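For reference, the structures are reproduced in the following blocks.
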Structure P
Amino acid sequence: MYPTVYLALLSAFRFRDCQPRYAAAILDGDFSRAYCVVDDAAEIGAHAPASSRERGNEELTALADVSLLLDNPEEAEEYYRRAQKMIWKDDQQLRVQSCRNTGWISLMRARLGVAQRSFARITGETDAQVEQRIEAYVGLALAHHQLAQQNAADDALLAAAELADAHTEPRFRLVIDLLAQEFEVRLKIRSARALNDHAFWQSALVCAALGANVRARIEPATAIACRDALMAQRIEDLDCMERLANGERNWSAQVLTTRARRGCGAPATTRQTFHASLDMLLAALAGGLDEVAADLVDRMLTGNADEQRRNFDYLYCMAKVAAYRGNPADALKFYSHYTVEALRCLRSEAPPLRAANGPRQRAGAASDDVSARLPAKYRRAYRYIVENIDRQDLTTREVAAELNVTMRTIQLVFKRALGVTPCGLIRALRLEGIREDLLDDHGPAATIYDTAARWGLTSRSTLAKGYRKYFDESPSETIVAHAR
């Protein structure tokens, strides 16, 4: 599932007051018009007067959002970078915005593990605004769902609903209801008997059925608000998918293709059309409408070659259609590619199982999102920090020398990209690693200070003060609370 519609809705609600024309265009589904409304923001300079920087940050962020909606991720990344540069003195807000922007870009690029960790960091920011937390929980739910971690997706959606119920903008709650409906329809399609060889989803559904957890259900919203055109269109699309999955035969491939290509006020992009067609293709196969599915394959826009090669839902559908057409060789080829890509997704994107690895491996596995938020040139600096995180004498000066830049330069780059200096990042990685080890029931039995020493932190006073400031509790309080 591509999260375009949810990014669009949340972006419109975020800028509804400061950019009303932009918000109106987004909610109409006319992303090109929305882009034109904020296009002038591209001319805003980094050295604009302080009084205009907050507005400049909002305009550039809106411009980046709509660039991402129009399938221009490189342009969006540049506008996000420029927007963040305008608020680099506000550490907390910069951290939140950096994680938020990286989360949406990662979702669009199917880097689901990075998206999960980026959005999860926002939910852990106690000073994050309510709207930012709602958006983060929605993004987290989307990432979990795409990795077939439905219980985690439902938990994130419940957290978002609880926050939205107390918010003055009722449409946030309607977005959460829409996403809950989306999950229901998509799970119904993927659990259909006709798709029982869709190994990626079937394994997840079987595990959920055998587990003790029952899916958490979201009560319908009590908020009263009109559903905007973009939201209404998505409801229509979900209804269409559900009817196809029920086997209704009053849908032709031509009608479905036209539906996939139409936008709401403007034509859909090639990528959006590809994913909309893929949704309907899976629904048709789930409903036993193999002839419609085969015709739809011939008509659908297939996007770029890399996406076709790496999208395991697409490869699975191609295998099913090839089998229906009596071409077992092609069916086997596509299904083989499907299994390879499904396994790659599970191995590279799903959170790794905890193992008896050292701090270096653990820090690197847990913080891929930090690397993604840095400019490409400085990702090597982050890797160097991870590789040496257990060294007590690791310093910013040493990291700067590794890249052959000045300390001032690397401090500014990290501060503007992450909202924290290299020294602060080293401290955060160590404290987070110590906390994870203390909470690990299967880890090696060790004292608090032995655990801290493994992460390069040998000063007891530094540990006590830093840990309490970062987690609002002492290490021993963490252990006691976890043992309850």
Structure Q
Amino acid sequence: MKDARSFYIDGAWVSTNGGTDAPVINPSTEEAFATITLGSAADADAAVAAAKAAFPAWSATTKAERLALLRRVHEVYLSRSADIAAAMSEEMGAPIDFANGIQTGIGAVHIDEYIETLEAFEFERPLNDAAPNDRIIYEPIGVCALITPWNWPLNQVTLKVGAALAAGCTMVLKPSEESPMSSMVFAEILHEAGVPAGVFNLVNGDGLGVGTQLSGHPDVDFVSFTGSTRAGTAITKNAADSVKRVSLELGGKGANIVFADADKDAVRRGALHCFNNTGQSCNAPTRMLVERARYDEAVAEAIAVAEGQTVDVAGKPGDHIGPLVNKTQFDKVQAMIDTGIKEGARLAAGGIGRPQDLNRGYFVRPTVFADVTNDMQVMQQEIFGPVLCIMPFDSEEDAIEIANDTPYGLTNYVQTTDPVRANRVARALKSGMVEMNGNFRSKGAPFGGFKQSGTGREGGSWGLEEFLEVKAVGGWFPET
């Protein structure tokens, strides 16, 4: 059993002041492999106080100093990537090859992305050519609470921490209590890289405890949260009394519109994307809308993908999907599959229960529902598991209407070889991101959604600006 009960506060690992121990469960085995401490209000207060004390000096550093630090962080991160991957695989069930690949690699990409963004960013600039005596100044917002989820642990941690460091902010990170171990490795990375004491702090805890204390804390100036819409709503309400800025990246129910002229690999590509990370991605294309002329063929292709998926324990090398993160998520996904069956959706692949030969662990069967209607719960609610729902459409207008008929608006997908239609549909979709024909967004593109998928953006200059205040100065004197 690993002892991980310390917090990283003011440049040192410290013990709790009134917190309680909690197990970290390996979802492949359902057994505890580590013990953390769920912090108390006093622990959160100590971390905020350290960040507040460090802010004046860190916010006054130059761009060159911050760039040098980020480059050191990137270097140490790469040297510890195997440790990060091992932690993620054990804590949240990412298969080890997947953990060593994109789950860890995406963190390095984000740190590098913020290095490039910071190099090009102008913190002081003229308003415009017609107003030479007006100056726009970007200043770090202050102490930031960073609350991150379990499903892509280092993806979200590096998106937030990288932006905060680049902006000149100080911070307190509260990672998910389901996947805390990778963030504790990350704290070691920052310490080794030489992040000044108090600039970065980490306190483990749950949402109701440390999360609530941080989001309502009067000395926290900004909350950046990734997680469920329900939790995002609670954080926004709690933060309102102190009128602090809140940025939210929440749930999704992505539509993947497959037109009859889509490339031959479109359905397979979309189904694999849905099942990726065991379906535990907010931007997963979980609703496949297929033009009726291609519908039967698409259902057959999706069934083949689902039945071709291997499900196995996270520690095994290979190209397979692992377990869901915990029993709560397992029970939720099982209940939603049962709901889809009772609602009358055609169960085309998968179903209730664990895959064959796996009698423990939070494993689920990759599932495909066909002949779904848009009023069914499985089409409206975020399932967060490897469950794909397919329904036909008859016209472009129908597809757009169905895709937009959801409280979410994170990522939608378009598959067509008609470039005019592709662009037209992308403009009509009500979501923060649209990906077409298997083309992912490039490094530095903003990540975020419309409607109940959240507010704010992460990544690139948009992500950096979330951590900055804008000051407008009139009567600026030219400097020589």
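Computed from the coordinates by the stated procedures, all read-outs in this text should not be read as laboratory data. From a predicted model like this one, the values you see are computed outputs, not experimental measurements. Cβ atoms are built from the backbone, for glycine too; each structure is taken alone.
Annotations
- Computed 13 for relative contact order in percent (Cα under 8 Å, 6 or more apart) - originating structure among P, Q: P
- At a computed 0.65 (FRET efficiency 1/(1 + (r/R0)^6) of positions 119 and 423 (r between Cβ atoms, R0 = 35 Å, to 0.05)), which of P, Q: Q
- Which of P, Q yields 23.2 [mean count of other Cβ atoms within 10 Å over residues 311-318, calculated]: P
- Identity of the structure behind 1.00 (criterion: FRET efficiency 1/(1 + (r/R0)^6) of positions 295 and 399 (r between Cβ atoms, R0 = 25 Å, to 0.05), calculated), options P, Q: Q
- Computed -22000 for helix-only ellipticity at 222 nm (-39500 (n - 2.57) for each DSSP H run of 4 or more, over all residues; to 500) - originating structure among P, Q: P
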